[in-house]
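Asker: As structure tokens, here come the structures.
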Structure 1
Amino acid sequence: MLIDKILEEELGQQRLLIARSLILSKRYDSGQIRRLLFFLKTFVYIENPEINFNFDREVDSLTNNPSAMGIIETIKMITREEGIEKGREQEKTTFVNNLLLNTDFDIAKISALTGTSKAYVKKIKDSLKK
């Protein structure tokens, strides 16, 4: 329907205006901007691929990154990296737990072995007491 096409075009213009304002404001770091742009692209859904392509192209132009991957791909990459980091954090916590439960090492020794702070080891030790 014509009304749907007009609404999508207007919505696309408004979405682009918000993106342009975010990028040009320089109030946020690039990671925050990527997340906000992902939110705009995902939750202000527009079915028309041409409008979406124009949005991506304009964002690339505004960020001076014409060869950048699309916003969705960037967010997927960030999410994957955050997942890897969360997994590493869990492994570190498990390692500290195991050393606390299965050795006589003191907090300083466990901190040195795991590359974590003494406060981190103490926090985990305290949580084991609960």
Structure 2
Amino acid sequence: MKGLNRPSDHQVEGFIGSLLRIGVIVAACIVAAGGALFLSRHALEMPRYRLFQGEPAFLEHLGNVVTTAFTLRSEAVIQLGILVLIAVPVFRVAVSVVAFVLKRDWLYTAVTSVVLAVLLFAFLGGRI
């Protein structure tokens, strides 16, 4: 189709660069807010190095992290920021798939789709 406007390589690269930049800034702000919240509540506590406590159960699953972060539990807010930071490159690959489809580059669409599938599989904990 001649009427279809396909993005140029420069436009796609600019969009992906902006996406990565904004994603990292948002993730950093979330982690910083969680860190400030943590310090406001626990700055005067003495750490107990002799007693090891593992990761709390509410930080083990994505849904729990998100819902707990909205209750302003500082550990969950920090974990949410880290998850956003991890999700940014995955979203970048998804945008690349869309860009390759719009350019009708089927080989790169297939390869990038496989990469996206592997990333999503790993990101979701390896469970289908």
Structure 3
Amino acid sequence: MSNMIWKFEVYQLPYEVHKRLMDEQRLTPFMYSGEESSEKPYAFTREVARGLFERNGYQPVARFNVDTLEGVFRASNHGDEEVISRWSDTSMHSVSVGDIVRNRETDDYWIVAPMGFDPMGRMRRVI
């Protein structure tokens, strides 16, 4: 396993952040519908996801040794553990809508959409 190239990294919202969003704003990343921004009060958009990511709301949960975004989704949802390296101090659910995937080679980010992946470009986290 040490010679593997971990091309993709997955970020998910920890349970506490997810619960706070639901309690305070009635938002959940599972409500992401592919919008950049919205006037709707309960819309989980790329803008919302980007803000959470930049403020460290999303946490890295695993790296994947696969060639495509679809490979990340497939490995996570089919339990292909031989291509997944999980962070030991975090819990990870299967990759699903609202999660963020980073291509470590290009430093581009994608959000999992109801059908496929939507580009988020490059993002930076506030330290």
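Asker: To test your reading of the models, identify which of 1, 2, 3 gives 48, 15, 12 for semi-axes √(5λ) of the Cα gyration tensor in Å when calculated.
Answerer: Derived from the structure labelled 1.
Asker: For the read-out helix-only ellipticity at 222 nm (-39500 (n - 2.57) for each DSSP H run of 4 or more, over all residues; to 500), a value of -24500 was computed from one structure; give its label from 1, 2, 3.
Answerer: Traced to structure 2.
Quick note: the coordinates plus some simple rules give every number you see, no bench work behind them. If you're wondering where the values come from, they're calculated on a predicted model, not measured in any experiment.
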